[in-house]
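Each structure below appears as structure tokens.
Read-outs: derived from the displayed coordinates by stated rules, not from any lab. Computed from a predicted model, the values in this text were never measured in an experiment. Cβ atoms are built from the backbone, for glycine too; each structure is taken alone.
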Structure P
Amino acid sequence: MRTGFITIAGRPNVGKSTLLNAIIGEKIAIVSDKPQTTRNKIAGIYNRDDLQIVFVDTPGLHAPKNKLGERMIREAEEAMDGIDGAIVVAEPRSPGKTEKNLISRFQAEDIPIILVLNKADITPKEQIAKAIGQYAALCEFASIVPASALKKDNVDALLDEVEKLIAPEDGAVYYPTDIATDQTVRKMASEFIREKILRALSAEVPHGIAVHILSFRERSDKPITEISAEIVCEKDSHKGIIIGKNGRTLKKIASLARADLESLLDRKVFLECFVKVRTAWRDDERFLENEYEQ
């Protein structure tokens, strides 16, 4: 079997996680309209009879403001080592400093780059053509693919281009061929809950939130999984916002997360969510170690 590793990189909120989900064909990475939704690298495993490609989604590159931000940048940088190629995801506009720095880094290590100009479905063709010309002037890409990750437009064409970067010789199979991600079910559960928080709350609150799974029990006497989760925030005022009047916001978050979890686990889920205040957890190294080891 031919095998290879491809990093998906770019600035925050350009659609990297949506693209990963489209490539794999199922939801393995959470998505929202908030920047910095992805906090850790996530492997999506694309399997075919004679081919396994491990796509690694990365946190968006940004200027970190706390130890969590620094950890996210380290996760992104670690995902750029020992790879067969890179997908740089950008919007169809003039390349910015982030894109130029990414491209230069991959060029310096002689890593082939596929440029994906995402959101092509909502961008005028003239603007896409202009962006292609501006990017093509920066370096010789392995290919440039306008696409819509949300609508899955041109994803098959992208996969064809990625396959060209994988060595023709047989290699080691890094993951079982029947799994789609390297994440544990507990980690995916915590992320699905965090996604619903990101979607339910205003811009300020979600970045100061973490979700820990306190217990995860699959009942043997009936087809139900019992999950208890702790939502950690930094301020008492944020706790009140998360819970909402008469607990409505928290109930809505739990209800939406439960639906995703039942789809993931293919069984009924009983989900309890609690909210706890932990001041400045984003600068607490010990807490962050536990956050990343879930």
Structure Q
Amino acid sequence: MPELILLAYPLKADLKTTQDEVFRRVGRNLLLFQQIEQLLKFVLTYHKAGGEPVDFKEKQQKRIDTINKTMLGNLVDKYSTEVLKDAGAEVPEEESPVNWITFSFRISGDAEFIEAMRRDMKLMTEQRNELVHGFLPRWQPDSPEKLEETLVYLDTQREKVLPMNEHLRTTASHIQESWKKLPEFMASKEYRNLSEQIWLQASPLVSLLRDVASQIHRKDGWSYLAHAGNLANKELPEEVKNLNERYGFKTLKKLLIGSEMFDVFDEPLSEGRFRTLYKNKGMC
């Protein structure tokens, strides 16, 4: 194995001002790259979150811990695929349990814009690695010409990555503002109503009524509520017995209407009587 030889460079008095300026600009650029890395970690930590109210904070803390251990190259890859999205590309919907809270922030644009952003991210990574791992050959403190070249190099490098720093600052600011609004929404009447509606639509009784409407119906698509009620009494007797206590509705008809998942129709019969029909919304 060859011996590693470290050379000590004496600082010449007449070049000290220029040498000190190189040190200053190296430090300035390193701080800039560290700021960019921290902004990336912030954005990737908070651009999306999900969980039920009881474990939302715990899941988010795990995400924080994971992102904080991620290297810059992987951060850039995640940002390029998770945050930057081609406006023409489909974003698959993720299935979530009932009462699941989801927060998501993305930046979309045409393919040209997204590819330009990804190139800038790659350029920033290359410039950071070049400074951290490949700067030493540029450090020639006894050469006025090389020192001046290095100063120009450091300034040029800074100008290349400043736009990315500004982009990430703006993105982080938007995410921060959105997160401030999240607790307000969760404390609102609108959220409580939405949460109750989501629970109702996924409840066992409403799911059974949906299945009946899909499988047992007339040629015109309508199902008899009386028949569905009989099946519900056999399959979910406790749900039907405690309908008002569990669901807040006194009748199955009111439950159908309250769930907002069904069309309901009272079909006239003879002698002023009627029977209630229903079908899944959107069903012909």
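Here are some notes:
- Label whose coordinates, when distance in nm of label points 7 Å out along Cα→Cβ at positions 42 and 58 is calculated, return 2.9 (choices P, Q): Q
- Parent structure of the calculated result 1.67, given that Cα Rg over 2.2 N^0.38 Å is the read-out and P, Q the choices: Q
- Among candidates P, Q, the computation of mean count of other Cβ atoms within 10 Å over residues 130-137 that gave 14.8 used structure P.
- Structure from which -20000 was derived, helix-only ellipticity at 222 nm (-39500 (n - 2.57) for each DSSP H run of 4 or more, over all residues; to 500), options P, Q: Q
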